[in-house]
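Next up, some structures in structure tokens.
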Structure 1
Amino acid sequence: MKVQTMSVVVGTAECNAKCPFCVSKITPRAKRVLDINVHNLRKAKLCALRSGVQTILLTGKGEPTLYPEQITQYIDFFKDDFPFIELQTNGIWLATDEANENLKHWYTLGLNTICLSVVHWRENKNKAIYTPNGEHYDVPIFLEKLHSFGFTVRLSCMLVKEYVDNEIEIKKLITFCKNNKVKQLTVRPIYTPDESTNNVAEWVREHTLPKIMQECISHWFQLHGTQIMRLAHGSVVYDVDGQNVCWANCLTDSTDPEDIRQLIFFPDGTLAYDWRYRGAVLL
């Protein structure tokens, strides 16, 4: 079994954003467990090491930064065995002054990359999606803050109609990343499993990019970028004028029968390999 990444779920389904496309609401929910099952975590780490995992991605069914102590515990547990430890976040709490001591400590402890979820590089666009009734941070200012602590930043942009939804907007986003020292950019259309039927799934189907638009973007990458890597689950990484860009899909399967996309560890001790299916369990 070959695995590239182990996703580690932090906290619960609690979140401080209101994303109408939230994939966590259309996949099985995490149990409300605040104490990590350390016995099974040790087993999960052994499985990850023997499967060739290089990256630990701290993520959540909700927003992981609402549980900073658990993030600290995970970083400390994995720091000596894996070269890359990353944190997926909407950034809302991290952008506040309250988070500064945590950021400083996490970087010193071994966290190296912040994977920042956005829908645009403009504050008002992100606010409309993530915090329609509250404030949202200015992306360039927040990026400067993260860089000041030493972090590598991956901008993870969800492609939504009337936001970033065509080749021209993709090019502008790439220019923004180059100008703001974002080392890695991932772009992916919002997506819902075909069988999903709730309000989130309905919103996604109304706002996702039509297949023809996705094909045009894919063709643009092939014309203007140089493919430098293909990941096991089908995503392609390009160099576009010196900018690292991954053209991805949220919920895709491996193209190699010997690969699985990732291991997924939940605080209750469950070790899974697919977000969508409760039966995809190893432990």
Structure 2
Amino acid sequence: MSRGLVKVIIILGFLLLILFFDKESHTYKKHYECIITINVHEKFDFLLKQLENIKKHVLCDYAVILNCNDYIFHICRQVFLPENVYIHPRILNKKRNHGSLSEGIYNNMTFALDNFTFDYFIVSSSRNLFGNILRKEDLDRLVEIGKPHTEDEKTWEEKKESWHWPVIKNTLLARYCLEKKRDLYSSAHEGLVFTENGCKKIVYFLKNNPDIKMNLFSYDAPIEEFAFQTISMNMGEHFYYIGNGCCSNDPIGPNDEDSERPKFMYKTIRK
């Protein structure tokens, strides 16, 4: 066999290896119809109750990603969890009414994009349960009927002194948007839904604006109620909502068949 032919065979083999590993790393990412992210910091028994509740109510191909503090991370590593429950490898000790809650959601969002393909990304908290059956077609319908977010139709001038806006308006993200004459958006984060493309645009924006990202994740305010919602809308993507608000601990009743704002999740007292 000539040296030239040997070289050709070696080069072809090398190219085939590159194509194989590229195919493995991109084409064959596991696909889930929805990803559910949960920030969790205490009461592991309630977390198990949540996982059983999700299994009973979410009737589509789903995965759960847990973002844990020190305490829960070490417990989760010592027990058997279902194969579709993933633990983010980075421990993050989060605080209430602080940007670290958004950081936990963001870390799980990037984990999902790096490791899977998916249709929808659902934000849950450690206090959420599902009260109605959720199927992929229910999420598809939210997109189809075009009811993307909360019913707050007030202008910025009308709402800027209410809620947490007097504090939040000083974040670099809010200042960036207002300087560009763009609106700010908010909703409770428990039950917040983004499409995969919406997640990609949120991550793209924050990776390209690291000063805004750092400011958000270190800010003393409920950043999780406004940041991703605002980025998504201003990047040409909607966000959707399937929760029962931030201030009620009551279970939800059945949805009306033609409801344009169906509810599937609610907050509860962890017992």
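Throughout, read-outs are computed from the coordinates displayed, never taken from laboratory work. Since the model is a prediction, treat every value here as computed from it, not as a measurement.
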Exercise for the section: Using Cα Rg over 2.2 N^0.38 Å, single out the structure from 1, 2 with the greatest value. Expected result: 2
Problem - Ranking 1, 2 by volume of the Cα convex hull per residue in Å³, for residues 135-246 alone, the structure that comes out highest - result: 1
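Assign the value -12000, calculated as helix-only ellipticity at 222 nm (-39500 (n - 2.57) for each DSSP H run of 4 or more, over all residues; to 500), to the correct structure from 1, 2. Intermediate values should be presented prior to the final figure.
Values: 1: -9500; 2: -12000.
Derived from the structure labelled 2.
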